[in-house]
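So, here's a batch of structures to check.
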Structure I
Amino acid sequence: MAKLKVGDKAPDFSLSDQNNQMVSLSDFEGQKLLVYFYPKAETPGCTRQAISIRNAAEDLRGAGVAFVGISPDTPEKQRAFDEKHNLGFPLLSDPDHEVAQAYGVWGTKSVEGRMKKGIIRSSFLIDEHGTIIQATYNVKPDETVPKAQEALT
């Protein structure tokens, strides 16, 4: 699993969101984009992470940053997650883990003492030209926004 680093070109993606609309990296050309990967909708950590982004939405948008979440969940599960927590931003479905693999976030991790394959919670801030300006692997749910804001200063 190759990890991305600051200065790398962000891997392209086109995935369905919670409304079955295709969302691509190129849709955000000319603006900054926070892309965060989370293991599974409705789990405690993933819910905290999504709500922290929702709560920071105004500040992020004020700094010129759009944001999307990506997980292996189906668009239907993403939609239920969005509606339950009033998230209001794109949640993308990556069921085959292709985008997760391209970003180096699909790998072996310890879950309740057992090793298994899955999403390694991570976040990336991408600049207006598609270059990574912040990459954080194993990010804690409550650190996603502060890490992005730190990279903006």
Structure II
Amino acid sequence: MTRVAYAVDGWGVGELWLAEGLVVEIDHPRPGRQATRGHVLGERLANWFAGCRDDFLDVELDLDWATPFTRALVDALRRVPYGETVTYGELAALAGRPTAARAAGTFCARNRFAVVVPCHRVVAAGGLGGYGSLGLEYKRRLLDVERAAL
């Protein structure tokens, strides 16, 4: 497995892990990590955080572990356009299971592919929703990068 750390001004250093050409995991940038240089996906992620549009649809993910529903959630979420949001219920419906909003929320909470599978675009029906240990301010910053209207 290969670790790549990418630096983002004002955010910190994010990490991604690759195995045999597939992305295994991507973590958001945070302060206190050391960056590496020279990996194209790391540069693309850094550019995204700087405001450059990228849908990352060409990035191949390791989804061998995923259930059919999880794969449907990944596919549906990757199709949510830059700068737009959906609710957990809408994401579940886009994945073919309209009554599975809670499962969609659990999927987002455990998302292994930060930004590439853009769970920050998923909001609660009555507000912003959660964003795990990174918190709501981090989620707001991500949505601000995309100039998403809330």
Structure III
Amino acid sequence: MRVCVTACEVRYAALVGIARDGDAKVHGRKPRWPVGTLVAHIVGALGELVVSKALGIYWRPVIDRRDTAYGDVAGYEVKATQYPDGYLRLRADAKPDRPYVLVTGEPPALEIRGWIYARDGMRGEWWDERDGEYHVPQSALADWETRPFEVPR
């Protein structure tokens, strides 16, 4: 599903990403990626904004604490990458019963590629020992239109 964003929405997501990156550094949280944490935070925030927009709900980003709330957006966990052919990254401690959504691309038009429950994405053949995460290919994702409307807490 294609979602278009405005310049104002991009600025908002960028500010949230910058704030998240600063918060992580101030509190000494180690980055999940070897380089580019600022860009990763901005891309992640933009992905959350896109999912909120697609759902027609207000985006309430979390900045000042780690992600412990009820998902990133309305119970969904959002993963984003600027690469159109990118995969969904699942950490080993992903919440098994939570739906994870993949957003790809760059403004002004991003794509919601689909979703998967973490338990279904944690397959041995998708495990990447180098970064300790599962790399779920887009071909394994369910269509966005089939997403669960009741998300478990």
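Each of the structures I, II, III was assessed by relative contact order in percent (Cα under 8 Å, 6 or more apart); the largest value belongs to I. For the set I, II, III, ranking by distance in nm of label points 7 Å out along Cα→Cβ at positions 8 and 40 places III highest. Determine which structure produced the value 2.0 for distance in nm of label points 7 Å out along Cα→Cβ at positions 104 and 128, calculated from the coordinates; the candidates are I, II, III. Computing distance in nm of label points 7 Å out along Cα→Cβ at positions 104 and 128 on every structure in I, II, III gives 2.0 only for II. Tell me which structure, out of I, II, III, gives 3.0 once distance in nm of label points 7 Å out along Cα→Cβ at positions 24 and 136 is calculated. The structure behind it is I.
A short reminder: the numbers here are calculations on the coordinates, not readings from a lab. Just so it is clear, the model here is predicted, and its values are computed rather than measured. Cβ atoms are built from the backbone, for glycine too; each structure is taken alone.
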